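Any read-out appearing in this document is the output of simple, stated calculations on the displayed coordinates, not a laboratory observation. These figures come from a predicted structure and were not determined experimentally.
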Structure I
Amino acid sequence: MPDEVRAQPKSFGKFTSELDKIERDIHKRVIAIEGARPGHRLAVHQAEWHVRGIVYHCRRLAECYQEVAQEAAGRVIGSNPVVVIMYAPAIQRMWFEFYALVNLARITLDHLRNLLEPLFVTEFRNLPKSISGYLKGGTDCPVYVWLAEQPGVEYLSDMRNCLLHFRSFATGDNAVILREGFDEAQLPRDVVDEWLRPMAKGVFRPVGAKGVSVNFYVPDVIFDRSGKGEKLAKFTYDKQFNVLSQSVVFVRLVSAAVLMALLFLETKRKACFHYSKPNR
């Protein structure tokens, strides 16, 4: 469920605590593996750096989110607007952090091949360079088997490909936040121009007498694959994928995969995994 932000916002401490634990767990595993794989230290430390990077961006995103939500909630209380349009430089910074998080998260999954190289019987030059290659091909590596079962991997990849090739989150430094249930199409075009219409959707909802829930949603589905090929879907927000919650999902996903890979590196003494190209 989306996370509510009130006039006096709920603490974002639960996110901070979880992110702190992820960093500690990764670091402990890295320290434990240094003695077991001294010749593989570079890839191990690079993996930790990547995880620390996505955790960093998630923390900064949460700070920006909280700043914008607090300001919006203050404008809603005591009035009854259908839309809040306000100067909010933090909204741009929030999307900067999301851009960086999405790209670094996908890079980290791609770089698992470097981390797991010693455990593959298949020659390194024959291993895919991206996570999508492993998911389309055949492998008995439990890390990739687990990732293939996680819906967040496809959504992360689709989001990254959308930002890279199709659509931008770029928007002005004014935040546009609609009352929940209000149809944006009812707003005059001269009220909210195209530069202020981001790919994500901001909504607010009064909660009780003095509370306000403020959410920023990313699309339910990025690509439409119902026909031949692939095209951008018509963006909807019915599933209410809150950008902060979704960012935490990406951090959990990537850090879990890295932790699993590090554990196998520590416990398995010889190469035992295989990869085969998909049948055409």
Structure II
Amino acid sequence: MAKKKRIVKYSGLSGLKLYNELLKKLGEQNKKKPQLLQLGIRERRKIVSEQLYPQLKNQKVNATSINRIVSKIVRTLPPLEACNPLYLSPAYLEAIEYYDIDNRLRNLLPDCVDVRVNAGSYGKTRIFNTRRYSYTGDGVKRIVEKIRDELNSNLSGFAYFSGIVKLKANKPNDGKGSNYFIDFILYINDKTEVDTTPADVSLPSKSEKKKSKVRDYLIERFDKLEKEKKRVQRQKKKKSPQELNKKIDAAINALRALLKSKLITKTEFNKRKNELEAKKRKP
């Protein structure tokens, strides 16, 4: 017996029902794309939450208008070449503050790239695809916390990740995207423990147009990422003096514990304490 087709009443469709219908329509359009370019559920929910739902929540919608807008969104998704690490501009892979690596993996890279986070003695993930990325599940959170602990205990230095394209083990060096991955390598004070030898491959000259398409896509993603970071920074500045001062006091107490454990000197403690006290705001 044929399955009865679900009838959607679009009049008065709003709230969670509208959100779920948009997610469903995006999923249908997503399945029409090549498998490599199909978005994971995390990315589809993000598109609905940030683009589709805000655009349609105060409008009268019908099946035609929803399909038209969803199709327009799908057409702006990454070109196929964006899934090949060799086409990604190094400018968007370098000098990423260690605590921002999660943000870059989730919000900048296409939802179809193989990557690894490689912090040497602080930990190394397996090679995973950004479509199925999980900050906790893939081990990135654990690595970031180890780096933070190291920097806090030393009270000096800076750490960042830079991505380079490497060839996967036992794969031919033929320029095919599935044979390569981005290795995000940790640097502390501009030094690393990890091998930084990139894949030795040259793309044909005719690929320049494809690289340009990928670059345009990344520029748009990067601009959105920067705008969001600035918005979050503005929100942080709005925090009350009491909240800020409470965090400063907690940081000073952490320093005091380091002093008690003889991990820092009295001079180092006083210097950092004075720097923190100077940042306090009057209630």
Check your understanding: Suppose you compute mean projected area of the Cα convex hull in nm² for every structure in I, II: which one lands on 16.4?
Key -> I
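Work out the source of 16 here, i.e. which of I, II gives that when relative contact order in percent (Cα under 8 Å, 6 or more apart) is computed.
Label of the source structure: II.
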Check your understanding: Given that helix-only ellipticity at 222 nm (-39500 (n - 2.57) for each DSSP H run of 4 or more, over all residues; to 500), derived from a single structure, equals -14000, which label among I, II identifies that structure?
Key -> II
